[in-house]
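**Student:** Read through the structures below before going on.
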Structure 1
Amino acid sequence: MTNPTTIEQASERELVVRRTFDAPARIVFKAWTTPELFMRWWAPRSMGMNLLSCEMDVRTGGGYRLAFGQDPATADAFFGRYLEVTPPSRLVWTNDEGEDAAVTTVTFEEQDGRTLLVLRELYPSKAALEANRGAEEGLPEQFGQLDELLATLGASAAGS
């Protein structure tokens, strides 16, 4: 794998995930903030989950809602609000499904046309982090899917 995904527990309350993408920050940011693009890479294919819907109002104070599952009647919803949106370098959002949910910060740092993405999940307590461990295991696959999408966007987004 050219660009591996690293996952580390940075403290008793924080997970940090890093990955470099072979695309400019503005294109990577666009893939994270455009519902039609986000739906193409976010759900790990191997898990057999479908991202059934994706609503995003990507602005400070805006909200998002994602629904996963096999059909809308039994879908699991993930939702929250954006605390900070600084295109194309930073996104911060809440995960409001429960009181043990993290605040997620994603930074996009471009260097020589490539983007270092750092995702930080800060939980309210050590117990909350431990209770939510496991979800990050899908990120390497998700980021591989994002790589595939970015390769298709490169030519069409180069002029935008």
Structure 2
Amino acid sequence: MRVYVPLTLSRLAEVHKAGELGPGPLTAYAVTPALREWYVSDDIEELEYAALGRAALASLRLIAGDPGAARRRVVLAADVPDGALEQGPRSPEGGLGEVRVAGVLGLKKVAAVHVDAGDAEGDVAAAVGVLEAADQGDEDARFTVDGVEDHELLWFATQEIPGLIS
């Protein structure tokens, strides 16, 4: 199954150096029954894009928790056996589609890396600054957070990771 693992650029550098992400369980996002029901589509590409979006929101939360992190969302797309997954708890912080990956996720299992372009940094920083207010129902803050979705995450092959983290 394809899973989407939220990270920060600094965490991506650690994963690249170690050659793996772990130990588990790791929080990831995937096409779960709950995500299918929420998104109401049978198109697997649309559903995977929705799971990627959920992981991008989780990456935004990781950035918010690390003041020194670059203001660019990062998501690893990896293929793992279905048996290595368990559905995660549905949380108010965006747990829809959330799964847990047991054990270690080797970099060889990573199919691609999705990262914001540099021009997204201002909007990501603004969203990080109002994330808590958005969670508490502030509509203006929610608009700012949702605005980050206007920035498409760029696709990179794993061989391009050194250029992303330098």
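What follows is calculated from the coordinates using simple rules that are stated; it is not laboratory data. Treat the numbers as computed from the prediction; the structure is a model and nothing was measured. Cβ atoms are built from the backbone, for glycine too; each structure is taken alone.
**Student:** Have a look at 1, 2 and say which one yields 1.6 for distance in nm of label points 7 Å out along Cα→Cβ at positions 11 and 115, as calculated.
**Tutor:** Corresponding structure: 2.
**Student:** Let me ask another. Which of 1, 2 yields -7000 for helix-only ellipticity at 222 nm (-39500 (n - 2.57) for each DSSP H run of 4 or more, over all residues; to 500), as computed?
**Tutor:** So the calculation was done on 1.
**Student:** Can you rank 1, 2 by mean count of other Cβ atoms within 10 Å over residues 75-82 and just name the one with the largest value?
**Tutor:** Comparing 1, 2 by mean count of other Cβ atoms within 10 Å over residues 75-82, the maximum is at 2.
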